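Participant: The structures considered in this document are given below.
Rule-based calculations on the coordinates, nothing more; no lab input. What you are looking at is a predicted structure, and each value in this text was computed from that prediction instead of being measured. Cβ atoms are built from the backbone, for glycine too; each structure is taken alone.
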Structure I
């Protein structure tokens, strides 16, 4: 326990000293009487703190073990305050939150009019991740009110800040409709590629569908019947290396940034990955994730149901960008060993660095032999054709546009190189990355390209 003089103590002591000094000067009051009054006041203060030393222990607080919240959304941290016997009528509760992660006040005065009271503490998470609240502070007044008694209370409360998915849900509202229309009701194109059964040949069957071994064994023409694949595996692979730590504002189309002016590329990738997971759940597909930097940091095999989506969300919300160069050799080798079934791999990375792009191009063909690979990245704002805009007022602007043209030309050449080996490469604006990525997935499923 710690104690400090209250405002009441300081006011009374200052008033007593001033009054005694004035009386001593005016009426010649004996100094011994002055000392006696001061000692008496000190004795009263000592008695007050002695009889009140156990007062703060008659208040207890119970915090929840886990609190979930969305980024930039105000949430109430609800906890219960219990008072025992003759506990004080009012207390002050203080908590310390990191300024870079949370927006909240430091202390709050609570009136204990009931033996059990639920307190709502508003708090807003500014950065996704996990924070453990390990202590809070209680301040009570002594019985006379001369002292402020303070105590530190050890608690165990975990605050989880998840990405804000509200804007993505609005942009993809059709995905979450439960009526007879929407993208979930789309028809598949083609006859399907999953073998179902054999049957006798019917005029009009294609020769490529003939099962020649069964035909030879039975002595009559036999055809293979296919059905549309209902369940496919979809993986989103996220690059968490140094390039993903950049601010998403440097990329074109920043109209959708989840209300945050400091959203990183990695946070945008995580939001996109979770949106793809929601779309895959609606489509009945299995969804998995992978996060890599200079090694494979996290990997969750494809699965379905709400519990699996929550598992993926819990694995992603604490991911932080690393100050390393991505090791595509390690990542691709890991994926090749872990994912045996042909799957759709949606890779979210940044390849505007020529050295990183060359390393990626030299290794990604290994995955394209077994899986369908789609690479998506944010298009840098500066990467555009020469003189495509009219904001040129100086020689520096000319050189700036020339550098942007070189970057734009490099990305165009890289896109053609990717398409030559059968891999889709797409550049997106920040505000359309999620929508365009999910559109790619739905188009692939509709056309049964996988």
Structure II
């Protein structure tokens, strides 16, 4: 009897296994591609991103690089995104859904869609998952906030820097021009050995050889560049000639539209610049300036977003009930302007981060804003005065200061990302990497 039971059971198991076999063949086994500190990037996640990037490049009519080269670029981009997201979580930086919704609404309006629903419908028709799109936008907002907080807020530009910059510009040609540029950046890690530096130089030389052999710049950028805009063909748009780093400005002086520079070396790595076009520009003389003051509550590892917001909301309520703005700023603001009652003086367009400037520009004289968030934390803003003024000399210096800030910020942010990566535990699990 026992033997008959065993035979029946074995037969039953065999039938069940046979029936399950086709199902097992349909199951895709996922695997870990890279361990990034306590998180992982899986094969499935990488494949999904590859589909998205490939679709984007095809839409831009950019010739696709070799798949293994593109996959390496995409994977490195995902690692950097994950590291930034981890750092943001650890330091208390979050993008709330309400903020994300406002940004997506603005994106849909900029693309001339009547509503977010119409924008979503178009994305899904093009094969883009809207939930994934939202998270990509959130990640980009986190990156911008981190850059503002960890890099831009720590940049110091002295009057001597401005004097030297203006003196150099007087000796350079084309200071009244704007240049449309694309670039390729091969990042060299901090404290890289001589052999490693040569490896990165060889990679830059390989990219340049492909360009000189007739390969499209966008394709080579997608395959070789470590810059944030690599998958957009390396295009960085129009830049005033006087806002370019001296390294780029010198190389571009003798270049004609369509030409590509040799490999250029900077502290961050190796660059290749393509000049797409030139045009003249007329610097404005009369601008609208705003005299404003603010109260800032910073976010940090110890002060998360919701706590900073709640503290500032209490201050806002006291001001609404008649408390003096300047006194509240002296007592509570965490900005350097606190001792002056939060007074920032006269501000020209472009002097503050976009979120702050947008909140300030929406106010009438005397009005106090609602809570405004930037990469530095949460602000209350009050507009004291506005004026139209001739700022020929002041604006010339301010443009110089903005130019210095722009290229210092680019270099510093790349350096910050490099350090973030150098400090991380990253383990590639795939043999292909």
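Participant: Kindly point out which one of I, II the value 0.25 was derived from, the read-out being FRET efficiency 1/(1 + (r/R0)^6) of positions 62 and 374 (r between Cβ atoms, R0 = 41 Å, to 0.05).
Facilitator: I
Participant: Which structure, out of I, II, was relative contact order in percent (Cα under 8 Å, 6 or more apart) calculated from, if the result is 20? If you can, show how the numbers build up before the last one.
Facilitator: Numbers: I: 13; II: 20.
Answer by label: II.
Participant: Another question, if that's okay. Using helix-only ellipticity at 222 nm (-39500 (n - 2.57) for each DSSP H run of 4 or more, over all residues; to 500) as the calculated read-out, with -16500 as its value, let me know the right label among I, II.
Facilitator: Only structure II yields this read-out.
Participant: Okay, moving on. State the single structure among I, II that was used to calculate distance in nm of label points 7 Å out along Cα→Cβ at positions 126 and 198, giving 6.9.
Facilitator: I
Participant: Taking 1, 5, 9, 12, 14, 16, 16, 14, 9, 4, 1, 0 as the value of P(r) over Cα pairs in 5 Å bins from 0, in percent, for residues 46-309 alone derived from one of the structures shown (I, II), identify that structure.
Facilitator: Considering all the candidates, the number was obtained from II.
Participant: If mean projected area of the Cα convex hull in nm², for residues 302-357 alone computes to 4.8, which of I, II did it come from?
Facilitator: II
Participant: If Rg and Dmax of the Cα atoms in Å computes to 26.7, 106, which of I, II did it come from?
Facilitator: Only one of I, II returns 26.7, 106 for Rg and Dmax of the Cα atoms in Å, namely II.
Participant: Going by FRET efficiency 1/(1 + (r/R0)^6) of positions 150 and 414 (r between Cβ atoms, R0 = 25 Å, to 0.05), which of structures I, II comes out largest?
Facilitator: Numbers: I: 0.00; II: 1.00.
Largest one: structure II.
Participant: Say we calculate mean count of other Cβ atoms within 10 Å over residues 78-85 for every structure; which of I, II gives the highest result?
Facilitator: Values: I: 14.6; II: 19.2.
Result for mean count of other Cβ atoms within 10 Å over residues 78-85 over I, II: largest is II.
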